[in-house]
Structures are given as C-alpha cells and as structure tokens.
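Below: a set of structures, written as structure tokens.
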Structure I
Amino acid sequence: MNVVVRKATEDDFPAILSLVKALALFQHLPEKVTNTIEQMQEEKAFFNALVAETEEGIVGIATWFFAYYTWVGKSLYLDDLYVRENRRGLKIGSALLKEIFKTASAENCKRIRWQVSNWNKPAIAFYKKCGAQLDDECMNCDFDESAINHFLSAGL
C-alpha cells in the first residue's frame, strides 16, 4: 500500500472533518465536535493540517497550530493525530508524526506538545516509544463559547 503524506488543502476539509468526527467517536465524545466545513474555511488562517492518503482516499490526519509558551518560546501544538482504525499498524501515524517533527524543526520550534487520553494505552505506548515525556500533573481547563459569555457577564 502506497501512503502519501502531504499538506492539506481546502478541498480536503470534508475528509478532515470526517476524521475529526471519527476521532471524537473513538474518544466517546461525538457531541463535542461543533466545527463545520464553513467554519474551517472562515478560520483557515489558524488551521494547519497534514493528510495521509492512500488509493482509498484520506485515511489519517495531523492538525496543528503554532503557539508561544513563555517557559520555552515558539512551539508547535499537535491538536489531532488520527488514523482510521482499519489502517492502524501500518506506520501511517509514524509518517504523520515525522512530518510534524520536520515542520517544528524547520520553524525553529522549541517544543512540540499534544494531549493523549489517559485511557488510550496503545497511543501512550506509541508516544513513549517515540521518546515523548508524559505529564500527569496538568489538567485541561476549557471554556466553550457559552461559558466564555457566561464568565464575561457574571462580573467575577
């Protein structure tokens, strides 16, 4: 099987969103995906993605953005790394991750950061095998759009 990893284009947005939804389903959180193709097009200046493509189409994605962390400086935040279940074990995730590392290196990033669910043992094992340092001290703090508006109107 021939796998091509390439930078995504707007034409790939439907396939990318489909894989994002598949990832959310895998995470048992399908209701959390509120993004749309139209929103992706409107916000494309903030959106970077790689796709892994085979003869059957796009089977994997890596999405990222650049961030600045005051402790280390310019960094790359890997938001999603996902390969269709029927294509796992074929080193597609490794190929996507390698391209992410090449991007971070070319952009002089001081760190690459991402999250992994604490129950996703195969992913944790893969990341450890790659040399990732896993941090069990930090927790996510999220505010969705409704919560942002509520906070602003609460007068805290």
Structure II
Amino acid sequence: MKHILIVYHSQEKGNTRRMAELIAEGIGQVRGVRAELVNTNEARVDMAAAKKADAYALGSPDYFTYMAGGLKQFFDDLCIASWADRPVAPKPYVAFLTHGGGGGGIASIEKLAAAMKLRKVADSVVCKGAPSGRAAEQSIRLGRKLAENVLAAS
C-alpha cells in the first residue's frame, strides 16, 4: 500500500482543512494508495513518517503572500534532516492554498518544494475562501492525480 502524507496548516475557519480532506478523498479513489492528514497547527510532522511517505500534498492558507509557519516548519525540518545526513529522498508533491483575496502564497510553497528537490506532478490549486464547486472538484482531481502518479512510479 502506497502512502501519501498531506501536510497542511489550518485554523478554526477550516478552509484549508476542507481542501486537505477533498484531496484525501481524491487519493482514496485510487486503489492501493492511502492518505494521512497532518495539520501543522495541531502537530509537528514526524520526520520518520515523512521519510516513509511516497509523496506529499502540501497546503496552507495565504498569510501576507506566504505560507503558514507550520508548513514552513515542515520544510525547515526536511532541510535540517538533510544537513544531519538523514535526508528525506526527493518525492512527488502537489500544493494547495486557500486565501481571502491574495493567493500569491502558493509561490512560497512551490519555491521551497523545488529547493528540497521535490517533484511537482500537477498544477497547484488555489481557492478563495471555502472550497466548493469548481475548487472542490479541482482538489479531488489533484489528490487523484498525485495518487495515480505514485502508483505509476512503482
């Protein structure tokens, strides 16, 4: 069974949490792949779990055109593990972002993912407010595409 780690930050409004759940739904549509959700606002990502994962879905709300601190901490932990000769091998990833009127924060996720040599497998999904309609459909497709990519690589 392949494993995708959905690492995201979400506050009480829950827009980013809802998007993460939709991505998990898309992953669940692909047989042989399971999703694990980690809200960095509630827990720090265990690097052993990050190392075992086959891929990542990375999400955040937009905070002043940057990702949330909890997701940034995940990238910092990946970097520190690498410096300590415990690198997490490059993996496929997708990114998602919710915002209230900006949306430029997706670039910060993509930039750090590229710096960590993660491989983007689909266009990022950016959603203003709560994901519904087209944004919800895009989120489900994003999860499914990542899961299909993981299976195709094995």
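Read the figures in this text as sums done on the coordinates, not as results from a lab. Given the structure is predicted, the values throughout are model-derived calculations rather than measurements. Cβ atoms are built from the backbone, for glycine too; each structure is taken alone.
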Legend entry - Of the structures I, II, the one that 93 was derived from, the read-out being volume of the Cα convex hull per residue in Å³: II
Legend entry - Structures I, II, by relative contact order in percent (Cα under 8 Å, 6 or more apart): label with the highest value: II
Inset, instruction - Compare FRET efficiency 1/(1 + (r/R0)^6) of positions 44 and 68 (r between Cβ atoms, R0 = 25 Å, to 0.05) across structures I, II and report the one with the greatest value. - result: II
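If mean count of other Cβ atoms within 10 Å over residues 52-59 is computed to be 16.5, which of I, II is the source?
Numbers: I: 16.5; II: 24.0.
The read-out was computed on structure I.
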Inset, instruction - Taking FRET efficiency 1/(1 + (r/R0)^6) of positions 84 and 140 (r between Cβ atoms, R0 = 30 Å, to 0.05) as the quantity of interest, name the structure among I, II where it is greatest. - result: I
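Taking distance in nm of label points 7 Å out along Cα→Cβ at positions 20 and 124 as the criterion, which structure among I, II has the greatest value? Intermediate results must be reported in sequence, preceding the final value.
Working: I: 2.7; II: 1.7.
Sorting by distance in nm of label points 7 Å out along Cα→Cβ at positions 20 and 124 in descending order puts I first.
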Legend entry - Source structure (of I, II) for distance in nm of label points 7 Å out along Cα→Cβ at positions 36 and 76, computed value 3.2: I
Legend entry - For -10500 (helix-only ellipticity at 222 nm (-39500 (n - 2.57) for each DSSP H run of 4 or more, over all residues; to 500), calculated) the corresponding structure among I, II: I
